[in-house]
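What follows is calculated from the coordinates using simple rules that are stated; it is not laboratory data. This one's a predicted model, so the numbers in the text were calculated from it and none came from an experiment. Cβ atoms are built from the backbone, for glycine too; each structure is taken alone.
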Structure P
Amino acid sequence: MAYYLVVHNEPSVPKETIESRWIELALEHRAFWRKTWHNLGVGKRFCWWDATDKEILEQIFKEHDITWESITEVNLTAPADWMFRCD
């Protein structure tokens, strides 16, 4: 599985619609939705997914009528990964 960051920009979609999608996506088995950072007031969401490939995410979003700006494969790092490096 690879990590993906998905950017959604849906300012005209009501909060209730987004929340009902979240219930459905939490049960998705073809990919794993890890976390979302969002500002529903402006319609922006940044979602972290584990998936075998980008195409499965596109398929899932199309089935749930969810638009996206981008789907980018990413790597994860954190400050703790770098604190004790000596190179």
Structure Q
Amino acid sequence: MFTITLDTEGFETLKYEIKKELASELKDILSSQEEVLTRSEAAQFLKISKPTLDKLVAKEVVPFMILGDQKRFIKSDLLNIGRSDAL
């Protein structure tokens, strides 16, 4: 582990760049007309429990993205999993 020391200006610049990158990713997702699901919505869509979803995510069976500090799931990716018999 390492530590980075930033002055106030450096911190604000870093925060701005992170927000800009997240906004860009979100814009790309929304513009592609993809439906983005929360953990609960994804589990419900797949008809599995949230702990089972977490296990499949950990095994890299279910793709996800991080938006802010939370996992999000793209519905078309979940449909592809169902078609590939990965579950």
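Taking helix-only ellipticity at 222 nm (-39500 (n - 2.57) for each DSSP H run of 4 or more, over all residues; to 500) from the coordinates of each of P, Q, which one would give -18000?
Only structure Q yields this read-out.
On distance in nm of label points 7 Å out along Cα→Cβ at positions 1 and 25, which of the structures labelled P, Q is highest?
For this comparison of distance in nm of label points 7 Å out along Cα→Cβ at positions 1 and 25, the top structure is Q.
Compare percent of Cα pairs over 16 Å apart across structures P, Q and report the one with the greatest value.
Of structures P, Q, the maximum of percent of Cα pairs over 16 Å apart occurs in Q.
Have a look at P, Q and say which one yields 2.8 for distance in nm of label points 7 Å out along Cα→Cβ at positions 41 and 65, as calculated.
Derived from the structure labelled P.
Give the label, chosen from P, Q, of the structure having the highest value of relative contact order in percent (Cα under 8 Å, 6 or more apart).
With respect to relative contact order in percent (Cα under 8 Å, 6 or more apart), the highest-scoring structure among P, Q is P.
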